[in-house]
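In structure tokens below, several structures.
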Structure I
Amino acid sequence: MTQERIALGEEGEEETIKYLKKRGYTILEKNYRCALGEIDIIGREKDYIAFIEVKTRESLSYGLPQLAVGKRKQRQISRVALYYLTEQNLLGKADCRFDVVAVTKSDKGEQIELIKNAFQLEGGHYAF
């Protein structure tokens, strides 16, 4: 990954944190890492712990940012979320969901779209 793409992703995450805080989220972790992978942001909104994946794009030439969170990425985020919940002794004690934030930057400015409960485990299969 190029330094430019890394910087773009970090910008998107910082803008997302500001956006989420304005909407009542408390940020618990940023770039949470464990042996199973990483989750961009872990936050709390009301009674939910939200595991948040941020996708930032400078154009839509490769499609909508949120569509980059495919089934493989969803499984990885889910595994990291279970690890986090276990580590924090919250497994079975907290309502959780998976949110995706799509950030699109262009000449016309920045657009941020929050997709709450973007995917979930349904009968062993992931839905998006």
Structure II
Amino acid sequence: MSESILREKTKDFAKKIVVLCREIKATYRESVLTNQLLRSGTSIGANLHEARYAQGAKDFISKLEIAQKECYETEYWLELLFETGYLSEERYKPLKNDCGAIRRMLISSIQTAKTNRSEKDK
């Protein structure tokens, strides 16, 4: 999968997270969990964007790994919001699926980058 598709997916996901957090804050006046979700959910794409300007392969891989960690954290906050009743199953499942798809793409990209780096070192 190309990097531009992953960038597009992470940006679209971030937009969905922003809208969701805005709605939860307006409806429930909940800000602690939503602020955490907003931070991690938008950080995935931000780190991927930053990776484009990495200073070498090691830095590039590091940025992708940070994006992956933010993805895992986002899954946690989504799950917590769902299990505490702030997020309906109807809203939760598509976001969970999107986050999982992004995570799998990041894992694949990291593996490819590491393989390419190892081949250059030979």
*At a computed -10000 (helix-only ellipticity at 222 nm (-39500 (n - 2.57) for each DSSP H run of 4 or more, over all residues; to 500)), which of I, II*: I
*asked:* Can you rank I, II by relative contact order in percent (Cα under 8 Å, 6 or more apart) and just name the one with the largest value?
replied: II
*Rank structures I, II by distance in nm of label points 7 Å out along Cα→Cβ at positions 51 and 67 and report only the one at the top, that is, the highest.*
I
*Compute distance in nm of label points 7 Å out along Cα→Cβ at positions 43 and 59 for each of I, II and report the one that scores greatest.*
I
_Comparing FRET efficiency 1/(1 + (r/R0)^6) of positions 35 and 107 (r between Cβ atoms, R0 = 30 Å, to 0.05) across I, II, which structure shows the greatest value?_
II
*Among the shown structures I, II, from which was the value 1.14 of Cα Rg over 2.2 N^0.38 Å calculated?*
II
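Taken together, the values in this text are just the output of simple stated rules run on the coordinates, not laboratory data. Everything quoted here is computed from the prediction, not taken from an experiment. Cβ atoms are built from the backbone, for glycine too; each structure is taken alone.
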